[in-house]
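Read-outs throughout are calculated quantities, based only on the coordinates presented, and are distinct from any laboratory measurement. Keep in mind that this is a model prediction, so the values were computed, not measured. Cβ atoms are built from the backbone, for glycine too; each structure is taken alone.
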Structure 1
Amino acid sequence: MKHQNLAVSIRGLCKSFGPVAANKDLSLDVRWGEILALLGENGSGKSTLVNMLSGLYLPDAGSIAVDGEPVYIRTPADSFRLGIGVIHQHFKLVDVMTALENIILGLPKKSRKSKKAHEKAVSELCDRYGLHVDLHKKVYNMSVGEKQTVEILKVLYRGARILILDEPTAVLTPQEIDRLFDILRKMRDGGKAIIIITHKLNEVMAVSDRVTVLRKGETAGTVETASTTASQLAAFMVGREINLDIERVEPKNLSERLNVVNLTCVTEDGRKALDNVSFTLNGGEILGVAGVAGSGQKELCEAIAGLYPVKGGAILYKNVVDGIEISENIVGKTPREIFQKGIAMAFIPEDRLGMGLVARMDIAENMMLKSYNDTKSLFVDRKKPTEMAKTLIERLDIAAPGVNTQVSRLSGGNVQKVLLGREISSDPTILISAYPVRGLDIHSSYTIYRLLNEQKQKGVAVLFIGEDLDVLLALCDRIMVLCGGKCVGIVDAKTAKKEEIGLMMIGEGGGAYA
């Protein structure tokens, strides 16, 4: 029987990859005129489900109905014709084109008309949903929020009635998030069906009407958002009670470990990625770094770690040897040279499987990457790395069959645990961590927060690059805000407001230096 109010109805959907069942007998409904949040830990089957709805994967079993009619989605073109539009976390725009050119790019021949006619139609769409963007602006000149608006316009202009947004707030400021939620509500009120995938429970509570929770590839259940709480949703996801409070231990015996002075880095095209950035990093504290994407966070981390060329300024490492304070400038030194100076620095890069770990190696072999140069024998000793891998699997609750499991076969959360575990096992005095919980589920994220706090309590100087301002405010002691490669202020995390930091991130406001 056709249900008049169901946009999408999924029954008994199954998808396996070899022996691994990504989706098992999964069922859910999405109604017209609602925002459904899709929650689940890493590996719960969210991405596989979206890939089947968008025509990238074919289900092994089960059925999908759109607007009450059974459908077979074999290709992205099938999904497109059914009015399903996916807004990915990583935007798929052509930088050198304008917003309008991106929106009309690739439209079928039958929809071709003059550019002026397209502009008029897109402008009307903007007015209807409150989507504000300069249609003649080049993408490379846009903020992250503007780029996301263009992505939404792209799918709407192609006739999408069912929108799927994958981690849509990951790189937005609080003000941009509020704007996005207003747009989603207008689209919902206009009768669209919206699925939002996010790990941020506060956002689920703020914008969704219902929440469907996936656990180990199956539907754990669906609840009305108004009748639940963030804590209940977290427990629903992991199958047990979970404490959502992030502990911030009061810093003790702070000692200056790193003094960055007027640090300047230049990109290959001559743009200043970092422009006279200065700050201190103390042992026994977590210094957070906030900023919209591309504000210099990546270059900052890599410059300190000896992986990015420095144009000007100094990075002074301070240490006490035999009661004497020594200040060493590490600019121009390679990671190996920094290590040979006796500086114990650990770096957890944004690119986990590119710069951090080797995907084709197993867990034990990845442990060796930190120490293989130290061996004096012709043969590499696997015994110590293997023992280390066993210890980390047990201590960090890494879901892996054993130490010989290839890293590429692990979920994102477990990959991050392997990387962080390896780095902290070297007893660093400085720990640089770039987006360590990006894409991770709640349980994995809180494990990472606990590990960072443990390092802080050991007297390690922790630099934490993050994108969730709620987490930065709860976890860090101070927060440095970058905007366009410049440090616009350093604030006390205990007293700072999220809105204040959001304004600083877009260059509208200055923070007192803490």
Structure 2
Amino acid sequence: MSDETIALTDAESRQFTPIRRTRLSTVSRDATLAERVEALEEEASKLGLLLEMSQALSSEKELDDVMKLIVDHTSRIVESERSSVFLLDKQKNELYSLVAQGLDVKELRLSVEAGIAGYVVRHCVGLNVPDAYKDSRFNPLVDKATGFRTASILCMPLHDRRGEILGAIECLNKKGARGTGRVFTTKDEIVLSAVAAQAAVYLDNARLRHQMDLLFESFVEAISRAIEDRDPCTSGHSRRVMIYSLSLARAIHESSTPPFDSITYTRARLRQLRYACLLHDVGKIGVREHILCKATRISAPSLEALRSRLALLKERCRAECLARALEQHLAPEAALLEQYTPLCAELDAAMNVVEKVSAAGFLPDAELQAVQALHAKGWITAEEFHNLAVHKGNLTEEELADMRSHVDKGFRMLSQIPWLSELQEVPEVALTHHERCDGSGYPRKLKKDEIHLDGQILCVTDMYDALTATDRPYKRAIPHEKAKQILEDEAAHGRIMPELVSLFFTAQCYKATEQETAGRQSAETH
């Protein structure tokens, strides 16, 4: 055996001790030299594979990646057709496994009350089953669902650092060699015990990291919901933008067309984009509430106050007309008809103008002049005129500046979080979602490549959702085709990235929210 093979740490030596015992117990003193050499070579091969697994696992952090590596290496070490790792969810009393599917991870769950793995976990014992279909503990439904035929099973419990049950590692169908058929041997039991002892350390660490990720995910989701509770006018916006953005990022990852052919999205980068989307409006917590939900140029309470003020002008005019009629011995009806009735008509027309202008998205010159005339007569205040005279939208310059400040406020808030290295660009991505490629955006007026690509993705999806959202009180939802035309016009004028807009529509990323909703409803049904 080479020096490289036996150069192990104390911890590794303790882990591999069972395999050394295997060699001593399976090679008798009467064995020939050739048999002894063959046994030593087999043991060296197993040790090498275990070392290879240990080295591979030491560089992995994601739980599903750790599971996959353990499964792949275990099948080679134990020489089985398939291997599986199941972790115990004590709260749900279920065993689960994570399987990577492209950039996504699918979770498989089984009841801990059924199957060989469930028995091993419940009783904390290993099982070597030579014929699965003759064992009452075997669950054949998995074979029926997958089309796989299970012959033999070797399953060992996994324990965490505290000695508590962590899950189980299971091997199916021993590969036949030297007439041994498809039955696992005593040596395989000892080898799998060693594999389980080593794998459990990495699984426990990855599981703890996974739990921390889920905890942080819940924290981000809670903040996102708090933002929407603060701004109910855009409820659901952050989540829809997140779904659109992840769909577009996956389309970029799969694209073979420039400029996206060399861009790769890892799951860590997708998670970074996810958090940036969910938190891109976090700065709205610092924006005044009446600005966040301002649906018209003048608020409903202010309109009611104006209506009451104009009604008071009517009553004052009526009182003056009646007083003059009494003083001059005139008929009251004649006095009212001369001055009061025309004034009422003018004031009603003025109120109609105010209501129309207040609700309009764009202010034509003719209506601006009408509002100026009302202000000149003293029928509306300087503040009311200032609000009504907004050329486009419903926010004054001061209010618009306050609203736009949410980007800088959000950046400052997110920058105070000690992000992991793979998530450290979350504040920058969130900051750039209102930047434009021609430099007309805010807050830093960046241009083209100065803007983070994920920020440009967020810009496109944020704009599409703002146009098509049905929950905005200050505007009607725009149909998909019209929204598509607006985004394409923005791209044609160089304000947003044309290739992103094109991919967003050709890959039908705009349907991602419908697909997500359908998938969730299907899961709830089943």
Structure 3
Amino acid sequence: MTLQSSPLLADKNFLYATEFFSGMSIMAVELGAARLLAPYFSSSQIVWTIIIGTIMIALALGNVWGGRRADSDADPAKLYRRLIFAALWIGAIPVLGKYLILGIAGTLIVTIDTNLLIWAAFLSCMAIFVAPLFILGTVTPSLVKYATDNLQHNGRIVGNLNAFNTIGSIIGTFLPTFVTIPAVGTAITFLIFSGILLLIGVIYFLSIGAKKFFCAAAVAIFIACGLVGNSNSFAFWEKNLLYEGESIYNYLQVRETPRQIIFSTNVLFGVQSIKIKNGGLTGYYYDYALAAPLLTGGKKNLHVLILGMGTGTFAEQCRKYFPSAKITGVEIDEKITGLAKKYFALPQDVEVVTYDGRAFLQADKNFYDVILVDAYQDITIPFQMSSTEFFLLVRNHLTAGGVMVVNMNMRASGAGNINEYLIDTIGKIFPALKIVDVTNVTNRVLFAAADEKILDDLHARAQLLTDEELSRLMIDIAGKWQRPALGENIFTDDRAPVEMLGMRALDKIIQQHLQIFKEIYRREGLDGVLKHF
């Protein structure tokens, strides 16, 4: 079938439309890839680098192969058939993508010893996204071949095609982020853009009266993918989920156990907030952070600021043990605040500001007795909230006897680890530091103040508490915490490689926990591993 025998392509508008929607779909798939991988591997800069790099390689190879194919066989039907294959592949991602991710991750667990998350993210991206993006990479060189009538207008044709591709890419960037993913989720987003590509291919073949059975079969497969894969469940094995969804910023999950309600922004690891149904201490770092308001003397006009509110565990604990405190929380994700009110009984008198933590401090004129820094982007502190410039902002918002407390979510080991960097950075701003490891979890809690005497009062103040459980914990902290040694590993706004350091720390933690299963696998194979779950 030649270009001239297809009336639909005679004025080139359909070619431009093909270029437009192909560009749109490329960006939509790229953003969808980030959301598909994020619940399992985080949405760090490292994962984004893997996604962008992999997709660019696929597009480049598609450009080369597509140009050669167009030169050797200038039949538009071949391109539109490829588009239908790409559409069906993208439509199948919601059905099979999460199983491929877990299968690849599970295989790597027992085969490699380092950089597990990086390799798992890279191979998952290769397996799921290279094929359809390679096909979409063939679109532009093929359309240039079909649309060019003579060399006199060749530059204009190429420019028009690139313009339509770019405009489509712009819309494909904004539409998933601000409309489809927040409104209907990642799975439906894949299906929407899969359907667009499928429709383009079907319209072409209908216009030339060919491949009717092929088109009918493709539509049937797409409908099947839509029926089976329209679920937004990433943790499909979980049976006790109260909520699972997405926002502009995060994957969101609320699950329930007989004792707790737990909030997480990641499927495979991490607890961002927790509520103990019967009250009392949580057993997590939020309890340890209560030493900060205690160190201020628990005064009646105590003002607490929480940067990284989550669903309000620390706010609830402060309200319970320091009932007269004024509490302000800053949380960038408004949907998380909604979950806090619905599932975690966030106290009504706790003010929550929807804003970035650092931007809030830059605009805020108030002073605080306690500032908790607990803002995380999946597994690491956002780089802009880890630098000397940020911690100077925090210090400038503390009262004379105020205390900053920082949650470090990974008990990293080895020279130059992320905790060393954070401690050294904070030590440049605050002269008094104490650090304590949280029992039975990987968190560490750092306390910082302008005067060492403020931190030395913990044991004495703990003995005055009327709540015996809290008093015992505070006395235990006072006996365990230490002044950390300081070095020259400093984060600044210009250089703060938190994602790389955080990924290394998490990789070590994962390997420590998985070592026992690796030993079982070596002795008993996969059946032995499954028996121990």
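For the read-out Rg and Dmax of the Cα atoms in Å, for residues 403-466 alone, a value of 11.6, 32 was computed from one structure; give its label from 1, 2, 3.
That value comes from structure 2.
Given that distance in nm of label points 7 Å out along Cα→Cβ at positions 91 and 451, derived from a single structure, equals 4.0, which label among 1, 2, 3 identifies that structure? Numbers along the way, then the final one.
Details: 1: 3.2; 2: 4.0; 3: 7.1.
So the calculation was done on 2.
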The highest value of percent of Cα pairs over 36 Å apart among the shown structures 1, 2, 3 is in 2
